[in-house]
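Below: a set of structures, written as structure tokens.
Just so it is clear, none of the values below were taken in a lab; they were calculated from the coordinates. Computed from a predicted structure; not experimentally measured. Cβ atoms are built from the backbone, for glycine too; each structure is taken alone.
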Structure P
């Protein structure tokens, strides 16, 4: 029998503003030796081009494996493919709605649904403002199922000096949910970064 398998996370990126959250998450997970299986929606790919200096191929190269959002035969569409969980960053309200209602029309929604049914941790970096009652009801339904709703809310106690600092805080909060050690931001009570 082999030893312990490495940490493994599914990562979804959807078409909400904030592609940099998914990109930075992939960079950090790669540097920490965590296996990642990336799925990008069509609009996530467009947001990468509109919002960042990265190409879609550069983003995909950050992941250990990738699948097309239409590939319902991908490994992560089955509960028998073991992962530690899934992070969708950013998560559009369309994707949150699909997951909340079990509408597995894309691989991202299907993989998120599998994560829930297998009682694995699912984190949605939900991006929208303002939130309508429909959005809030969908997010509440997911939270009641144990899904972690982690909007990218900027903190100021660490005195962020750059957008990178703010992105790192959200990425670090995602990693905290899986007990993955990092140094992306100073902890409360710790001296601020210099």
Structure Q
């Protein structure tokens, strides 16, 4: 499976780019926001989700691993496929989406193309426990390596990055800013087990 591509931008379509990687052109589907942010010259690197269906293989590209994690997480909700997940990620940046879900702001989520009030409610009810809590995005800064190491360890154990970041944010709030990595991991596992 393809997890990352780095190459030269060959062309841009309505909902995809063709990325030239050493002479091979890969069609990579992207959200409108990602399409607008991709540099038109120089090297482009995208985190990639490969989806294999009976009749096709599709690549979806994202500027970060966290956005790819959200793409996967959104599709765990009934009624959300790849196209709708891209539309939601075209409307919200990952950190903003986590905060919106944590606040249970149905009206904001319903502004994404193709998301009505009922689906917005389902997204919130199914993802509110998995969404990163407000402030969790700041945990990944180089000023807090213990928090980042704890998040990486929880991701290594199979949790999604948004789940891990949320658990570590709660753990840090409970244990204090000076908590060590091992304590954050233990507390984070307790949070995730609830």
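What the table below lists for this structure:
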| read-out | value |
| --- | --- |
| Computed -13500 for helix-only ellipticity at 222 nm (-39500 (n - 2.57) for each DSSP H run of 4 or more, over all residues; to 500) - originating structure among P, Q | Q |
| If distance in nm of label points 7 Å out along Cα→Cβ at positions 51 and 67 is computed and equals 1.7, the structure in P, Q | Q |
| At a computed 13 (relative contact order in percent (Cα under 8 Å, 6 or more apart)), which of P, Q | Q |
| At a computed 2.7 (distance in nm of label points 7 Å out along Cα→Cβ at positions 59 and 123), which of P, Q | Q |
| Test item: Cα extents along the principal axes in Å calculated as 50, 47, 34, pick one of P, Q | P |
